[in-house]
Structure formats: structure tokens, C-alpha cells
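Values quoted throughout were computed directly from the atomic coordinates according to the rules given, and no laboratory measurement underlies them. No experiment lies behind these values; they were computed from the predicted model shown. Cβ atoms are built from the backbone, for glycine too; each structure is taken alone.
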Structure I
Amino acid sequence: MLQVLDAAALRQWCAAGLEALTTARQEIDDLNVYPVPDGDTGTNLQLTMAAVLAAVTPEPMEMAPTVRAMVLGSLMGARGNSGIILSQLLRGVGEILAPLEAAGPEILRLALLQGATSAYDAVSAPVEGTMLTVARMAAEAAQGADLAAMVCSARAGAAAALARTPEQLPALKAAGVVDAGGRGWCVLLEALEQVVTGTAPLTLPAMLVPREGSGLTAAREAGSDAFAYEVQFLLREATSEHVAVLKDRLHELGDSVAVVGGDGLYNVHVHVNDVGAAVEAGVDAGRPSRISVTRFADQIAAEGPRLLRNERPRGRAVIAVVQSEGLAALFRESGAQVVAGGPTSNPSTVELLRAVRESGAGEVVLLPNDGNVQAVAAAAAEHARLEGLAVAVVPTRSVLQGLAAASVADGNKAFDDDAAAMGAAAGATRWAEVTSAARASETAGGRCVPGDVLGLMDGEVALVGSDVVQVACDLLHRLLEGGGELATVVVGAQADVDAGERLTSYLSEVHPAVEVLVLYGGQPHYPLLLGVE
């Protein structure tokens with residue numbers, strides 16, 4: 001039984017944590033009963049932890065370099081929103097452990113508290129009943145005279161907090177499941193207990209096993225439409241007191257506030273309407289630099305098919321996350337570079353950062369093209385900015401938005417103006433998707449079972465049917481209720497060969513003034529992707 005947690009024990013925890021997450025991956029994935037195929041929490045946590053273990057195991061190291069490797073590995077290997085939160089939890093833990101050769105029970109308690117604080121600070125609008133809550137309650141429950149008692153009480157506190165998550169989030173209660181990310185942190189604390197005590201903890205009670213999930217309608221993360229500008233900058237020479245004041249001021253001005261860093265260097269992000277006030281708040285706190293402003297709410301009239309740009313301006317690159325070679329070809333036609341990824345195969349931070357570096361450009365626009373990739377893209381952009389590169393993330397949640405953004409890229413514009421125009425083009429694109437239900441669920445569009453055809457609008461289930469083309473026709477009709485000049489249809493690998501022709505025929509009869517562009521993307525899981533400009 002360990003009395004202290006030293007560098008060797010920390011590496012053992014990383015190894016045991018990966019093994020435990022690998023075992024629990026399917027269980028955690030099953031807690032996400034949203035019917036659409038997506039990057040599931042268990043898979044994302046497992047892959048993130050695999051990057052951590054790879055970073056800390058090349059050779060024996062003392063505590064400080066082990067912690068640095070753990071933190072960097074988690075950041076660069078983070079996949080999905082759950083991976084980003086895990087990286088912040090480990091970063092906070094590492095801040096306490098790094099200066100020491102070993103940690104006793106009280107230091108470990110402080111490390112867990114700092115991990116929870118770091119994770120909360122990284123999220124602009126924390127939601128209780130999630131991984132954040134479980135981490136905080138575990139740290140607050142940690143107590144004991146020796147390391148084993150401290151770890152056991154933290155693990156028990158996490159399990160108790162996890163059991164309460166359905167009472168905090170009605171969607172979880174309706175589905176009869178606990179929070180997936182919170183379960184992941186419980187698994188890691190169980191692994192830590194096993195490392196410290198040499199004994200595996202008791203299995204969680206049956207009430208925490210996912211039950212039939214027909215009641216869950218999950219809300220995906222998305223940026224707010226209330227504010228028109230994204231402002232980002234590096235902040236130097238700022239004290240922790242000044243940073244606290246800055247956060248309060250930014251929360252008054254807008255939302256999506258994130259201020260991360262330390263030791264006098266911070267990366268600041270906020271969505272606002274008053275750009276000048278946000279920058280002035282930074283000046284009051286320290287010395288801002290590399291100020292980036294991206295407009296989201298500008299509306300640009302549709303100009304017909306615009307996928308004609310074949311050359312990327314020297315010094316600037318557009319990098320898009322896509323899931324198939326057909327989609328990759330479409331983006332390359334508009335001058336963009338591509339990274340493999342998307343629904344069910346989220347890229348890691350390091351993969352996106354590598355693409356930014358290998359582009360050879362000093363200015364880069366990232367198009368995540370999926371809501372679950374946005375946080376990873378933001379982390380990659382943050383790291384790249386610290387290397388002196390100018391990187392903007394246009395928060396595209398669909399391939400259709402990404403294609404619209406890439407088609408208006410113009411290297412003759414100032415970088416901020418170019419990114420703003422791309423953001424406006426993406427924001428002006430209404431989009432929908434057709435897929436098949438992977439799980440049973442009660443959705444906003446009605447009850448579905450595996451195999452049903454689902455029609456999604458803005459990422460949420462709007463229709464449940466049995467015929468792919470009919471569901472697509474109904475989606476296009478809804479999209480065009482708000483007007484539109486161009487309808488884009490991207491045909492996937494699982495669509496019938498005549499799907500594009502049938503949709504073109506439908507639109508020519510019902511909406512004859514609308515121009516139709518049919519493209520072959522060959523994407524898996526989604527037979528048809530639809531966009532209206």
C-alpha cells in the first residue's frame with residue numbers, strides 16, 4: 001500500500017487509468033443514448049488517456065517532467081469535449097504535484113481540488129450534473145489520515161455525485177442514465193485507488209448501469225447567437241487578481257468566456273457585441289497582444305455555387321476536418337487542406353496542431369465541421385497562437401457550413417476580415433442531415449428505434465421516418481420556408497444512386513426558383529447532407 005504518490009505511481013495511474021477506460025469504454029459510450037452516430041464519450045476519454053500514457057512512458061522521469069508530459073499529452077491528445085475537460089482536470093492536478101517529489105494525502109486532496117477548479121474555469125458556462133460536478137464533489141469528499149483513505153473517500157464521493165446527476169439534469173433522469181463524462185472520472189479514480197491500495201474497488205451498484213434510454217433528448221454544445229463577435233488575445237503581465245477582475249468584466253460584456261494560462265501569460269476568449277470594451281478590459285488587466293476579432297452574425301447574400309477557388313493564397317491556409325475522401329476532394333477544390341475526422345472519429349488536438357504547422361502558413365483558419373470537434377480545434381488554435389501563428393476557428397458544425405466558409409476564403413483580405421467573412425458565410429447557411437438511428441430514443445421528432453431514418457436540423461432530431469429521400473424532401477421544405485436561392489445536396493456512401501436526381505426533381509416541382517447543386521461526398525453514416533443559402 002502506497003504512502004505517497006511519486007512520479008512512478010503517477011505513471012502507474014496513467015497506465016491503470018487507460019486500462020480501466022478501455023474496459024469501461026463501451027459502458028460509457030452506452031450512457032450517451034442520443035440516437036445519432038457521433039463521437040462517444042468513452043471512446044474520446046480512452047483515446048485521450050492513451051495519449052497521456054504515451055507521453056509519460058518513454059523513460060523514467062522525476063515528478064516535474066512526468067507532470068509536464070502528462071499535461072501536454074492530455075492537451076495534445078484530447079478528443080471531443082470530454083477529452084478537453086479531462087485535460088484540464090489533469091492540468092490542475094499537475095499544478096499542485098509538479099513542484100514536489102511526492103504527494104501525501106493532504107497534497108493529493110489539494111491537487112484534486114485544483115483539478116476541479118481548473119476544469120470549471122475552462123468552461124464559460126459550467127453545467128451541474130456533469131463531469132465537472134463529479135470532479136468537484138470527489139475532491140470535496142476526499143479526507144483521511146493516509147493516502148489510501150484519501151483516495152477511497154474521493155472515489156466514493158465521485159460515485160455518490162455520479163448517482164445524483166440524473167436529479168440535476170432532467171434529460172438524464174428521463175433516460176435513466178448517469179452522466180457519461182462523470183462516469184469516466186469515476187473510472188479514473190477507481191484506477192487510482194487500485195494503484196494506491198493494490199486492490200480493485202467494489203463494482204458500482206446496479207443503479208448506475210445504463211438502462212433503456214428512450215427518454216433522452218440530448219442538447220449538443222453550440223455557440224450563442226446573442227453576440228456578434230469572437231474576441232481572442234494573449235494577455236501578459238497580468239496578476240491573478242487582475243485576471244479575476246477581467247473574467248467578471250467579460251462575463252458582463254458577453255458569453256463563452258475562457259481565460260486559461262498562468263505565470264503571467266493567459267489566453268483570453270469571449271463572445272461580445274462591444275469589441276472595444278473587451279479589449280479595454282484586457283488593457284486594464286495587463287498587456288494584450290495578438291488580438292483576433294471574428295464576426296459571426298454578418299449576413300452575406302447567397303451568390304450561387306462558389307466552390308471554384310483552386311489556389312490557397314501564400315501565407316494563409318484553410319484547414320477543414322472531413323470524414324471521407326469525397327468530402328476531402330470538395331474542400332480541396334475550394335483551396336482548403338484537410339484533416340481526417342468527424343462524427344464517430346474525432347481528431348485529436350495534436351492532429352489539428354500538426355496540420356496547422358505542416359501547412360507552412362503563418363495565418364490559418366480552422367473549420368471543425370462538427371460540434372464535437374470545436375473544443376479540440378480551439379485547443380489546437382490556442383497552442384498554435386503561443387507559437388506565434390495567427391489561427392482563427394470558424395465554429396462550423398456541419399460540412400455544409402464548412403463548404404460555404406471555404407468557398408468565400410480570400411487571401412487578399414486582411415486575416416481577421418477573411419475569417420469574419422467565412423464565419424458569416426457559415427452562419428448564413430441553414431443545414432440538415434439524414435442518418436439512421438443507432439439507438440432507441442424519444443426525440444423531439446418522435447420515438448425512434450435502431451434503423452429508423454432520422455432527419456436532423458441544426459444537429460437536433462426533427463423528423464423520424466422510414467425513407468431516406470422522403471425525409472430529405474421534408475427537411476428541404478422546412479429549410480426553404482425561410483427562403484433561399486441555392487440548395488446543396490451532398491450524397492453519402494449509403495444513399496441510393498438516384499437520391500440526388502429525386503431531390504432535384506422534387507425541388508424543381510415545389511421550389512422551382514431554387515438552384516440545386518448535387519455533390520458526391522461519399523461520407524459514412526449520413527446518406528444525405530443538405531444546405532440552403
Structure II
Amino acid sequence: MASERADLASVRYGQFTVNEQPDTTADPDADSQLSGSGLAAEKARRLGVIDAMREAGDNPYPYRFDRTHTLAEVRDTWGHLEPGIETADVVTVAGRIMLKRDSGKLVFATIRDRSSEVQLFISKAVVGDDDFAAIKNLDLGDWVGVAGTVMTTRKGELSVKPDSVMLLSKAIRPMPDKWHGLNDTDTRFRQRYADLIVNEDARRNFEIRHETVASFRRTLSSKGFIEVETPVLHPEVGGAHARPFTTHHNTLDMELYLRVAVELYLKRLIVGGMERVFEIARTFRNEGTSTRHNPEFTMMELYQAFGDWNEVMDISEELVTTAARDALGTTVIQIRGEQIDLAERWPRKRMIDYASEGTGVELHPSMPIADVRKVAAAHDVFVEDRWGAGKIIEELFEKTSESSIVRPTFVTGHPTEISPLARVDRNDPFLTERFEIFVDGRELGNGYSELNDPVEQRARFEDEQAAREAGDAEAGSVDEDYIRALEYGMPPTGGLGIGIDRLAMLLAGVDSIKEVILFPTLRPEAH
């Protein structure tokens with residue numbers, strides 16, 4: 001920025017400079033510990049300003065303010081001006097004061113809205129003595145509305161020269177230090193509002209997430225898909241292997257589950273003849289938190305009649321590649337220091353081949369269970385008594401191969417045992433026409449040729465129910481209404497689910513899912 005911009009170390013508000021504030025960001029209890037000095041004194045001073053304004057008949061929190069331009073629009077329209085130009089073009093803009101420097105009869109301030117930043121060149125001769133005095137008393141963090149003309153300084157800094165400055169919202173609490181931000185990661189996620197004020201990377205992450213979701217909607221709409229909404233409260237657990245959250249409906253006196261997936265309801269709509277449907281759905285799984293898991297997350301699921309897993313794999317590539325282009329302006333991203341072009345064809349490889357290469361033993365779900373158990377023992381893979389060969393092979397794949405997958409890859413041919421809603425592979429009865437998308441060692445999506453035989457589906461559900469009764473909290477149950485729907489006839493169908501949060505992580509280049517969820521699930525704040 002030009003030299004008219006304030007030096008942060010010289011910006012003062014209250015009794016201390018920005019860089020001299022006590023660091024309270026890492027301790028949620030800091031407010032109560034500071035009394036008569038530091039943060040508490042600064043808050044008291046600002047509250048005093050509010051009281052004085054009200055006594056003078058001014059409102060520190062007006063009801064509205066009408067803008068003519070966003071700050072980005074100001075830059076787009078007048079960013080070409082040469083240095084030292086004063087125009088007669090009048091704009092009305094608004095933003096939060098991020099920097100401020102007092103130069104006697106001039107005050108330089110930087111305001112920011114959602115779109116950009118612009119400097120204010122505030123002259124005492126223009127606004128008058130009384131208003132200038134009030135402007136000098138504004139604090140960093142205050143929201144202001146400004147009416148004035150567009151200009152550039154001698155050094156070329158695009159600015160607005162105000163005729164008037166109006167306080168829109170008085171900030172009682174000082175902003176976090178812009179240079180150091182919120183030092184404690186937990187506090188960043190808990191106080192996302194403060195994180196977004198000072199953290200440009202955080203704002204960028206959520207812009208990428210927004211553009212990704214918007215891109216999905218555009219792509220699917222162009223292909224004739226209809227966006228729908230299905231219930232969050234389910235009477236049965238199904239659609240994925242996951243431990244559900246449970247709740248009770250008082251009026252109906254029944255137990256319900258927060259959905260772990262939207263699959264079974266969307267496929268009911270295929271039965272009903274809607275042919276191409278999708279939902280961007282908040283989904284809930286009562287499981288642990290990690291850099292890859294949050295108990296509530298967002299999934300995009302789609303179902304297309306008359307297609308199979310091959311067509312859905314093609315749609316997967318198009319969705320992700322187009323989203324990258326829309327969100328980043330390029331399909332090339334960096335993963336583990338390697339440049340990866342998402343537009344290049346994604347490889348396809350069977351899970352059993354990965355597991356076989358990883359263990360050095362040829363594996364297949366048809367082999368004797370005792371032989372598969374021996375391989376698991378040799379690789380220190382835990383095995384439960386009720387697991388069949390297919391489930392153990394999946395565990396071996398996860399242990400030996402999953403983390404090594406860098407570029408987007410379709411891992412195909414999952415064993416039937418672990419795929420209760422997928423069709424049996426037309427060439428191998430022990431496998432299914434199912435794939436998972438893996439990239440950077442983590443699962444990004446899941447899809448398959450959908451099982452549409454109601455008799456076989458009942459048998460699969462009964463296996464799930466037996467596993468659930470044997471203690472598998474992630475297994476599903478028998479959904480009689482869904483079976484009834486299949487009995488009306490579901491055409492050949494391909495289905496796909498993509499985790500929006502993990503895709504946003506990939507495109508934003510971050511390693512924690514909390515970086516792309518505005519308000520992730522956290523332990524209660526200590527008081």
C-alpha cells in the first residue's frame with residue numbers, strides 16, 4: 001500500500017497501541033481476569049463514547065445505510081486513475097475501519113467491506129471542525145458509512161474523499177491484532193467472527209467453498225438435475241455405515257435419527273419418476289472429530305436414472321474439475337508439493353488390487369476367511385469375529401494403500417459385504433459396481449450402480465440388521481418403506497455422493513476440515 005496508509009505500530013485506540021494490547025485471544029477467560037486496565041479499560045472507554053453519543057441525541061447503531069457502490073465496484077470503476085487525480089464522481093460506501101492515521105488536519109483510514117478495501121482521505125477543511133473531531137475519535141473496528149468523491153493521492157492510492165462520515169456500528173471490543181491474528185487455533189474456530197475480521201486466508205477459504213457449491217448447482221442444473229430437499233429426521237438408519245444421532249418426537253412418541261445420508265429418500269424420488277435429482281444436504285454422524293471429520297457436514301448426493309457407475313464416474317470428474325476452475329481459475333492444484341491437474345483423466349483401480357499389492361498376497365473376497373485373517377494378522381490389522389473376507393480386505397486396503405493415493409483416483413470393485421446398496425459387479429459376484437474417490441490419502445466421494453432388486457435389497461438389509469444386533473452401531477436396519485418403493489420398480493440408476501467439506505479442503509489447500517466449516521463442533525468453552 002502507499003505510504004499514506006497507517007503504520008500499524010502507530011495506530012492508537014484507547015490507552016495502548018495495537019501492538020501493545022494485552023494478548024487475550026488465547027484465553028477465553030481473559031475478559032474476567034482484566035479489571036481496570038487493558039481490555040476491560042478499553043471496553044469501558046468505548047462504552048463511554050456510546051453513552052456520550054446518546055446523551056447528545058446521536059444513535060451509535062442506526063437502522064440502515066444506503067450504498068451506491070461496494071468497495072470492489074469503486075476499484076473496478078476508478079482503479080485506472082493516474083496519481084494525483086481528484087474527480088467529481090460522488091460515491092456512498094461503507095465498511096469497517098481497519099487502519100487509521102492522524103496527520104493533524106488530515107486523517108487517513110482504510111475501510112473494508114466484504115468485497116475489498118479502500119482508503120479514506122479525510123480533510124478537516126472539507127468535513128468541518130466538529131465532524132473532523134468526531135472522526136478522529138473513531139476506533140479501529142467501527143463500521144462507518146461514507147459519502148464523498150473519488151480521488152487518488154500523489155502516490156496513486158485510490159481513495160474516497162469524504163464530505164461526511166457516519167458511524168454505523170460502534171465496536172465495543174477491540175479487533176484482534178491484524179499482524180498476529182488469533183494465536184490459538186481453538187479460539188479461531190470458536191470465535192470465527194473475529195477470525196474473519198483479521199484473517200484473509202479464512203475469508204478466502206469460505207469464498208472457495210461458496211464458489212464450489214455454486215458451481216455444482218450450475219453444472220447439475222445444466223444436465224437436467226432437479227434440486228430437492230428430503231427429511232433430516234429419519235425413522236430408520238440407512239444410506240451409509242455410520243453411528244447416528246438419536247432424538248425423540250414427543251407428539252408422535254417415536255424415536256428418530258438425524259440422517260447419516262440422503263440416499264434412500266432420493267432413490268424413492270427416482271422410483272417416482274423424477275429421473276435426475278440431487279441434494280446438497282447437511283448430514284450428521286455421531287462419531288469422533290479429527291482433521292477430516294466433523295459430526296455435522298455437507299454432502300452432495302445425486303441419482304440419475306438409466307445410468308450406471310461408469311456414467312457417474314464421468315460426472316464426478318466434471319463436477320470437481322469445473323468447481324476448481326470456477327473457484328480458483330485453474331484446474332491445477334498442489335498436493336504434497338506436486339502439481340496435479342484435475343482435468344487429466346482420473347485413474348481407476350480395484351480395491352482388491354490395491355490390497356494385494358500392499359500386502360504382497362493375492363486377495364479376493366471368495367478366498368477362505370482363515371487365509372484373509374492370516375494376512376491381516378501379518379500386517380497388524382485388527383479383525384472382529386463377525387467380519388467376512390470382504391470387510392477384512394477393506395481394512396487391509398486402508399492400512400497398506402489408502403494414504404499413498406495422491407492424485408484423484410477411483411478405487412473400484414468393493415466387496416459385496418461392505419456395499420449393501422450397490423449392484424453386484426456384472427463380471428464378479430463377489431464384488432460390486434461401486435467406487436470411492438480418493439485424493440491426498442482421504443476419501444472424497446462414493447458412488448455406484450444402484451441396487452434396484454427389492455428381493456436382494458431385503459436380504460442385504462437383513463444382513464445389516466443382524467450386524468447391528470450383534471453390536472455394530474454403524475450398521476443399518478431393514479427399511480420396509482424403501483423396499484416397498486423398490487417393489488414399484490426403480491429403473492437402472494447411478495448414484496454419487498461427494499463430501500463438500502473435503503472438496504473445499506482440497507481446493508483451498510488446507511489440512512483441517514475446521515478451516516472450511518464456519519462453525520465446527522467444539523468442546524464447550526471453559527468458564
I, II: which one has Kirkwood radius over Cα pairs in Å, as calculated, at 27.0? II
Looking at structures I, II, which one was helix-only ellipticity at 222 nm (-39500 (n - 2.57) for each DSSP H run of 4 or more, over all residues; to 500) calculated from, given that it came out as -9500? II
Source structure (of I, II) for distance in nm of label points 7 Å out along Cα→Cβ at positions 136 and 160, computed value 1.6: I
With distance in nm of label points 7 Å out along Cα→Cβ at positions 128 and 360 as the yardstick, tell me which of I, II scores highest. II
When you work out distance in nm of label points 7 Å out along Cα→Cβ at positions 176 and 264 for each of the structures I, II, which one comes out largest? I
